[in-house]
1. I have 20.0 for mean count of other Cβ atoms within 10 Å over residues 94-101, calculated from one of the structures 1, 2. Which structure is it?
2. Out of 1, 2, choose the structure whose coordinates give percent of Cα pairs over 27 Å apart, for residues 22-149 alone equal to 42 when calculated.
3. To test your reading of the models, identify which of 1, 2 gives 1.00 for Cα Rg over 2.2 N^0.38 Å when calculated.
4. When helix-only ellipticity at 222 nm (-39500 (n - 2.57) for each DSSP H run of 4 or more, over all residues; to 500) is computed for each of 1, 2, which one produces -7500?
5. 1, 2: which one has mean count of other Cβ atoms within 10 Å over residues 14-21, as calculated, at 17.5?
6. Looking at structures 1, 2, which one was relative contact order in percent (Cα under 8 Å, 6 or more apart) calculated from, given that it came out as 13?
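What follows draws every value from the coordinates through simple rules; no lab data is involved. Everything numeric in this text was worked out from a predicted model, so none of it was measured. Cβ atoms are built from the backbone, for glycine too; each structure is taken alone.
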Structure 1
Amino acid sequence: MTPPDPIKPGSLFDLSLRVHDLACHRSGRAVFQGLGLDLAPSQALLVTGPNGSGKSSLLRMVGGLINPANGTIRMNDPELIVAEQSHLIGHLEGIKLALTLGENVAYWIGLLGHVPPNAAAKRVQTALSAVDLHHLTDRPARFLSAGQKRRLGLARLIAAPRAIWLLDEPTLGLDQASIGRLEAMMAAHRAQGGIVIATSHQPIELPGAFSLRLSPKMSGVTP
């Protein structure tokens, strides 16, 4: 599988991530606590564990969507906000069904990509090609299958490059060929210095990745 052509966003991929003494509480109970992570450019972390162990919550905390009960999440550049340097791909694709595939990607580029107008059309095709949807650029997203919608959601990773990819069950609904394309995307991202944190119940190729298994009320975890 040939990785997609990388899009180089300057110094964005020279960032590292440090999580210290992180705690997650839900409905008044501790889900995990004392969690520490230290990821340098090009490193990856695969998070596993049973339902309810806090895998999605960990990604959402790093992505800035929920606040930790305790602890800090920082990058090596104190002027940068972790959430603004991250893409969080969750269980919902985050696509607009009334728009075409090309319009969805163009929207993400306009909102997140900071791309000159004369380069946006090429970026749209680059992103759709990475997930093998370039032949459907003008099709409304509502006509896509579940797997195609998932792939369109993943195109955001290429449309608007960011240093940290937070992927919550990214292979959900994908066939084997699409999983291969996603693995190639992650490899290309890491080759540019990007960081990947992924949760998965299915085997996924992340060579050299750290492994972290969460369990309810765990403490003092460092991969």
Structure 2
Amino acid sequence: MTIRKQRRKEGIPRGVISRLPKYYRYLSGLSQAQEKISSAELGKALNMTAAQIRSDLSYFGSFGLHGYGYRVDELKNHISAILGLDREYSLVLIGAGNLGRAIASYPNFRKRGFIIKAIFDADPEVIGTELAGLTIRSIDTLEDYLQANPCDIAVITTPKEASQAVCDRICRAGIKAIWNFSPLDLRVPNDVILEHTHLTDSLLQLSFQITNNETEKSS
């Protein structure tokens, strides 16, 4: 598959970025016996239009062959490279509560190349205990660890009252990407990438849709 041209990468719409993992997941789940797929087939499977899929992919090059569609393995490999999944990322996890434990124990992160190298917490009762094959470290040693072991991503699962202070510390220590699960919208320097994941937001959106549907039925 030859990439003939490429649209500018600056300012790629957030919606395009959010759909790339969907394409990757779907292609990864296809049978190895399926060698090709059209944009129409992919769109139907993902409840999207073929034009939307072609437009999304055009930000990164010209994929596929006219009248043939896409080779599944090649398209998956291209999207994997676009998403940066052709390398490993080292992570630190700060916060070993229930959510932190669930994230540390989730095996698919490691399968995708996201390797949690160290876990930190402030609770003396959990410091020194084991979680997902790692010994939980004291938060007091965070900066020393990061100086000796530079990491790509920090995952924050601390309580709201501690999350900004933790964020400030890891930014000063040189972390350039943060995955924030705390319920606080963190403030970071311009050169730090921040991804918020507020779990209750999805639940509240679901609640809105249920309420909205009930209102429409009763009207």
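1. Numbers: 1: 16.1; 2: 20.0.
Going through each structure in turn, the value belongs to 2.
2. Details: 1: 38; 2: 42.
So the calculation was done on 2.
3. On the way: 1: 1.00; 2: 1.22.
This value belongs to structure 1.
4. Details: 1: -7500; 2: -13000.
Answer for the origin of the read-out: 1.
5. Numbers: 1: 17.5; 2: 12.9.
Of the structures listed, the value fits 1.
6. Values: 1: 36; 2: 13.
That value comes from structure 2.
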